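Listed below are the structures to be examined.
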Structure I
Amino acid sequence: MKNFGFIKVASAIPTVHVANCIYNIGEIRTLMEDAAQQQVKIVSFPELSITGYTCADLFFQHLLLEQAEEALATLVADTKNLDLTAIVGMPAMYNNRLYNVAVVFRGGHLLGVVPKTFLPDDNEFYEKRWFSSGQGLAADCFITIGGQTVPFGTNLLFGDDEIHFAIEICEDLWVPQAPSLRHALNGAQILFNLSASNEVIGKDAYRRQMLAQQSGRCLAAYVFAGAGFGESSTDLVFAGSALIYENGTCLAESKRFSIEHQLVVSDVDVQRLNEDRMRSSAFIAGGDSASALGYRMVSCPMGERNYKDIKRVERPLPFVPTGVGLKDRCEEIFSIQVWGLAVRLYHTGIKRVVVGISGGLDSTLALLVCVRTFDQLGLPRKNIIGITMPGFGTTNRTHNNSVDLMNSLGVTSREINIKAACLQHFKDIGHDPAILDVTYENTQARERTQILMDIANKEGGLVIGTGDLSELALGWATYNGDQMSMYAVNTSVPKTLVRSLVRYVADNLVDGASQKTLLDVIDTPVSPELLPADDKGEIAQKTESIVGPYELHDYFLYYMLRFGFSPKKIFFLAAHSFAGTYDGATIIKWLRIFYCRFFQQQFKRSCMPDGPKVGSVNLSPRGDWRMPSDASAAIWKAEIESIGE
């Protein structure tokens, strides 16, 4: 199985005995063995992990330095059969100066040594008492350590043809221009920080913010290993903070203040990082200004990475905010929609809008956006003209919800039955109304759009589009019907997010009567209601039974557009995220339909109306997505058919 760009990395927090190198390498060895069993390919340990960080003036003792070097040689030899690369911290002599260094080794061989650049010398820190900075070293230095001579300097990149990593040490991260910025601009996708960051009130939160921001700024993974239990508590406390970030997101973390040693493991998606870097003009411009001259590439094989599974959370609903920030994120998205419409009304001078209300999720969200917009602009809600247009498939449930919601929100409510007009149209074009085909369905959609447009002209209003991002991706809209409007407020909101936004409004922004209706709308099956209801008068035409579950299509859409992933990788991720919900055959079935419809329906997106962008994925032909309508889907279809080979 392909690795799809994933590599397993780990941050290891051993317990230490200060100045007891033999004990310390025993802990390191144990954690390395554990990492190898978990298929980790690169594991990092804290700053000065072989000796302990808090040795203080013992660093001036020749015996300690000698024992550290011997311990390193023993550790390298003892772990030579492990299929992983390790990064450990220790003191090292070079040209009669002592350096705080990170040592990289694999398969019984040292690969390189990276010295700390910025040495703290204030408050509780006084590293300049013992160590020299690596900043002034020549670009081509070599150091002999542990019986081997290897590259030595702050200009080292390690890796193979696919993956590059680099190292900085503790304080290096805290300075205004951290070495990791330069490392990233010169090709390092994974950044390791060997640290002995102590604990004081508020520091943990600040440290997390820095790691999130630095990984995001560098478009990189950032693996942080902080000193833990066993370091001297004479004046400081070290809680053992292990954190793995990827482009601003925390993938894994340790339990702080743990007596036991810990190994924190996650999979880094290097392909995802590469895609972001390729698309980011800011990152490309930064790379152009950061000369690669002077960097040395150190060969470091990554071993076999044929993973059957990945150790990271890939949310099944990537568009939907989760956790404690759910309410704030929904408010932000809703506000962006509202602000877009408010600006459009302000610039056009239009004070009325026309919205088709079906009793479904999309038109409900569009109406809620209109209500909030008019409230903010100080316009009367009665200037919002909501029109329900019952057709051949309209059920009592959706009709009643449409009317009840318009009434409870205080907008102007109108009803125009389209059945007679559609029957007349069937007669005009010679269509048998007993034939329930695409003509039967699209006639209703276009009749509704004609009504909305004509009333908008009559009232001097703006037709508000209700279609969402998921429907645009699948082309699940009638061309020159509900595909068209004068301003589309839901244009970059996928179906899975529409539901969350409606629930947010129901829970926070409306009265009891509106809330009751909104909750029933949320529970109503998604349907265009263009085919007659069943014998019980309930919805017979259910969209997700025809085109597939929106949660899958939104997942496919996110990873296809946001990162440019191939169908095989998207399938691999979906099988991981939806394990226990959809089997592989079901995912492939709907993945095949997604790609077919996405390519076939581009012509509808090429002439879509204006609408506000709310997230990182959008299909506007004027902004985020430019695609020829006659592009071939052959290579994507072929890859789908080869899944499982």
Structure II
Amino acid sequence: MAFARPAPAPTTNLLYWRTPLFAALVIAAAALGAYFNSFAVPFVFDDELAIVGNSSLRSLWTALTPPPELTGLPISGRPLVNFSFGISHAISGSAVWSYHAFNLLVHVAAGLVLFGVVRRTLRQPGFVARFDEHSFEIALLTAAIWTLHPLQTESVTYISQRAEALLGLFYLLALWCFIRATEPAASTGWGWGAFAACLLGMATKEVMVSAPIFAALYARSFLADSWRETWMRHGRLLLLLASSWLLLAWFVVQEGGARGVSAGFGLGVSWWSYLLTQCDAIVIYLGLSLWPHPLVLDYGTAIVRGVGDVWWQGTFLVALFAGTIWALVWRPAIGCLGAWFFMILAPSSSVVPLVGQTMAEHRMYLPLAAVVVSVVILIYVRFERKGLAVLTVIAVVLAVTTVRRNADYATTISICEDTVAKRPDNARAMALLADYYRRAGRLEDARRSLERSLAVEPGVIPVLNNLGNVWQELGDAGRAVECFQQVLTLKPGDATALNNLGNALVLSGRADDGIAQLAAAVRAAPQAVGTRTNLAHALAQSGRMPEAAEQFEALLRARTDDAEAHASFGNVLQALGRQDEAIAQLQAAVRLQPRDADLHNRLGTALGRAGQVRKALEQFQEALRLNPAHESAHQNAARAQRLLGGG
């Protein structure tokens, strides 16, 4: 797979500060300094579903298969990404530090491989005379600037976007191994290493599809004088890399539905509108590459509808793309950088709609390398040694900016507030911020954020449901009823809205109306355990004990391990005078939750009413052993002792 070309200029008596080991230490230390404040960043946005709610991560074996129900997430159809989260889970469970450490390790490794790619490229024939004297410094500064750039924080600090960093590592590794495989007397192991990296990349993210094509472009641009020569010298290796597409095709066939929820045609966004939106997005990406402010975690789902809205962005990108094609023919090295940028962005930023996120900074993880290489080379060519000093200052400034950006991620609320402040038209971010406010007990803030979200994007059913729940928690059941009724106007017969409306009506004092809605919800979704539980409790509170008993019986047929349902059913049976059955239900509850003092106390009460005072006393004493401060158990135990003649 190798061919005879002039070897890179030999280097002898290398100083320690010009060795790859030194470069590795510098990049790793700089990255750790830039990301030291990210290790406590909590799970946010997609993390909660892709990681916290991902049951497959509990075992490394099951982690090899992403759950099919978790569609449209960064793990969907990407087994290697899911498996990597399984590794982090095995190390620290739900503690975030190992997830961040893994992300940073991958990012540093990618930066080191980028250093190797740039250094070896600058020492290829045609470049060695111009750049060899400072090829080490140029490569090190390129890798450092790319690694420290704050635009990368979304792929490193935001845990779910590990997919982007892993993809970047395998893409760069495939290219580096390919370059090594083409060197004189190269071991065939380098070619197989490039193939292995391609396979790993295909199991990571679909963007890897362009890696074999870019390897061919690289060979034509830097290693051969024509496509014929490229094919003659590297054709077998390129075919080997291209064969990795078979693995990606298999994943697409097996897991196609996993991505189809948020990507593809027929999702309500035309290819033309999406293309126009990407014109705006790509220009923003380029601007952030040169001046990384303001950085936004979630740009929302806005779509550009008309050419007039992005005419200059489109014109600029058409010119840039045309220039890339021209350069690939006449200035291949320059054209190769443009091809890297456009090819890697193409799967997410062209004509195939991704409606979940029409714009996302993590997509620039790898394309940023083309921008950084271009800037570094331009500055070096213009200023040479002084340019190296300027680039060093730029790297330091970027590192400081990354530290500051990571501070925005300190809490779920802070990063959402930052997002809303920068994208005040992002209804989705406002709704998520409201959810975090609600969890923190800031109900008024949650209400205001939900109302702002609905003002931007009216009639969103989940947001209306959440607003109703917040009104209910604020004690205004009437307002909650209005929200849930709006949902049912938009989506008649929705089981969730019927359940919520029923609860709100019960709390507002309209018990019969509420029970009617809850009964309708049960009919709409008979398997919804929570809804049936609500109906059973509402019936019991209204004194409709026979109907409540029927619902609890149905509930316990579906969930025999629900201790609270057994206990509540026991209370209903007591009210119906069915004491033995009530005791049996409470005993079942105690067996399921033997360390629950309150359940022991309730069982003791039922036993006492049935005349089994000594057994009742035993339950009261067990309740006090578990919770010495249980006031009701104290009173009941004292009463039982008096009845037994012990007090």
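The numbers here are math on the coordinates, done by the rules we state, and not lab data. Since we're looking at a predicted model, the values are computed, not measured. Cβ atoms are built from the backbone, for glycine too; each structure is taken alone.
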(request) Assign the value 3.9, calculated as distance in nm of label points 7 Å out along Cα→Cβ at positions 308 and 332, to the correct structure from I, II. (result) I
(message) Of the structures labelled I, II, one was used to calculate helix-only ellipticity at 222 nm (-39500 (n - 2.57) for each DSSP H run of 4 or more, over all residues; to 500), giving -12500. Name it.
(response) I
(message) Quick check: 3.7 is what I get for distance in nm of label points 7 Å out along Cα→Cβ at positions 484 and 508, calculated from one of I, II. Which structure matches?
(response) I
(message) Comparing distance in nm of label points 7 Å out along Cα→Cβ at positions 284 and 436 across I, II, which structure shows the greatest value?
(response) I
